[in-house]
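Below you'll find a set of structures to go through.
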Structure I
Amino acid sequence: MPDFWEHPKEAQAQMKKIKELQQWIDGYQEVDAACGELEVAWDMVKEGLMEEAELDALYATAMSLIENLELRNMLRREEDKLGVVLKINSGAGGTESQDWASMLMRMYLRWCEKHGYKTSIANILDGDEAGIKSCTINVEGDFAYGYLKSENGVHRLVRVSPYNAQGKRMTSFASVFVTPLVDDTIEVRVDPALLSWDTFRSGGAGGQNVNKVESGVRLRYQFTDPYTGEKEEILIENTETRDQPKNKENAMRQLRSILYDKELQHRMQEQAKVEAGKMKIEWGSQIRSYVFDDRRVKDHRTGWQTSDVGGVMDGDIDDFIKAFLMEFAGTEEAE
């Protein structure tokens, strides 16, 4: 088409589809090549021309490529390919829970860094003494939502608290909410008449870096559920940059993501797993427990667990994500 680039939005959407198809082709070719090498290596081992250890390494590589492709196949929902708005809230418990929320924030930032995802902290509320009360992280990149939707829910920490003078074991909770990050190709209607804005100063505790202008923005949107008639006020704060127009733009993007997610919730009313993350932060509602003293992290939905607590807190959560998707993604597709 000679006029292909004269319609940038449509062209961008088409190029995105081509990129996705190319990823499948590249993935298949990698698997095919690895299986071919494995077949040749097996013949060489039988003839005594190769050590079995080398064969084992090639087998492990082939299996890893196949499993990665199989995992990608679990992400077929329309929203899976999008980025993520990841919100972390500390539970009751003061400093200990706020410290736990900051540890989870670091865990997800490390995971994103390892996988090449672009992250930005849209808003953060520091804890009273340590840690954070809440934070909102935007994660941009292909299939970020598809992978991170497994993290939606309540996370439970058990450890000897450094903030407890008696050295007692403490249990803390933090909730993680995962919403698809809407991009420009998704049409979401926002009624300007229902919008209102406030501005405020954003910055640190003091010193040269204090923001002396009102660059922080607070968006309020009076939302009425078109299906139930229920009314609610959506409140979004953004202090990501010191440029107020940019912060407004970012807040609007978050609003569009929230409205898009609400529509998804309607279309997937039976998908209780997404709503499960909105339970009260209390005993019995957690999706995963991190028990530091026993060196154990266990996911209560899949039963998957590991003793590598340090690795998990450094962002090594792929095995938990994979276990969740392999067990529940098929159920989601059926629904």
Structure II
Amino acid sequence: MKFFKFFPGILLSAAIALLACWLESLLPIHLIGSAVIAMFLGMFLNRFLQNTSLFTAGLTFTSKKILKFAIILLGLSLNITTILHVGRLSLTVMVFTLLTCFGGGYFIGKALGLNWKLSNLISAGTGICGGSAIAAIAPTIEADDNDVAYAMSATFLFDMAMIVLFPIMGRALGMTDEAFGIWAGTAVNDTSSVVATGYAFSEAAGDFATMVKLTRTLAIIPTVITFALIQLHLKRKEVLETNQKDLNRNADFSIKKIFPWFITGFVLMSCIASVFSIPSTVVSGSKSVSKFLMVCALSAIGLNTSFSNMKKAGIRPMIHGFIISALVVIVALMVEMAMGIV
């Protein structure tokens, strides 16, 4: 049966995910999310599994199919109407930070000689919501596991520094709880890092930062749709360039085939959460399942990624991540100052 072909890889991914969740629970504060822990554990174990094909099918299934299902479930916890509660101020800051990430990221990526997939994964992780955005966009643009691991690493390293530095800078600038919440919610990447940074400043700042971060996560929807259309264009262009005589081959690439169906499910789940009154137990349960499945998928990505292959890319992706992250911090603060929030 096909299931037994996938079972070893799925089981290994789940075991690493459970270990990562347990390690995260041991931390006194959430400095690092279980998804990142799982990815690095997988990368560490990769060296011992390179000569066996027992787990290959299951790891591929987990990193692709299960990841997409996790993203669909995530939609149920993202109520689109949350935007109305966060308000005009945070949305304005988010627009400028997203433009900084994808606009500046494009030119910085070209200057550093990075491939466009890796460059945009780093920009998405920095501008939207860290690992969740990277995980959502990666299958849409058919990114390599090495690119995903590098993008995750680049955003994670910056987050670790910001958890410590942001509260210090916020107090030095005399920021209010609301101002700091907007700043942390729009400039720090991963959700767990935003929560840790916000509550390190104050409880009120933590609440506001979390709400801003939730709204910022909704940017996944238009971003993934945009990249799906870009991928469609590149596919068609590739066909025309490689075989111009056989124009019928262009019919093989349609929006129906290229468009990420899982994002349709994600949007549908978000709409359901916005229109209907879903019991809080169902929402929290789906979010917990989604998070665990995403941790499983990232452990599988780690297991498919070797440090030796990552070394070939050099330090350039990390430089890209640092520059973009620093720009976002500065731009977010400048916009807040211009609007009189700080």
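Each value in this text was obtained by applying a stated rule to the coordinates, not by laboratory testing. Every value quoted in this text rests on a predicted model; they were computed, and no experiment measured them. Cβ atoms are built from the backbone, for glycine too; each structure is taken alone.
With respect to distance in nm of label points 7 Å out along Cα→Cβ at positions 172 and 300, the largest value across structures I, II is given by II.
One of I, II was used to compute helix-only ellipticity at 222 nm (-39500 (n - 2.57) for each DSSP H run of 4 or more, over all residues; to 500), and the answer was -13500. Which one was it?
Comparing all candidates, it corresponds to I.
I have 13.1 for mean count of other Cβ atoms within 10 Å over residues 52-59, calculated from one of the structures I, II. Which structure is it? It was calculated from structure I.
Source structure of the calculated read-out (mean projected area of the Cα convex hull in nm², 24.0) within I, II: I.
Computed over structures I, II, distance in nm of label points 7 Å out along Cα→Cβ at positions 44 and 292 reaches its largest value in I. Work out which structure the value 11, 24, 23, 19, 16, 6, 1 belongs to, where P(r) over Cα pairs in 10 Å bins from 0, in percent, for residues 12-131 alone was derived from one of I, II. Only one of I, II returns 11, 24, 23, 19, 16, 6, 1 for P(r) over Cα pairs in 10 Å bins from 0, in percent, for residues 12-131 alone, namely I. I have 34 for relative contact order in percent (Cα under 8 Å, 6 or more apart), calculated from one of the structures I, II. Which structure is it? Matching structure: II.
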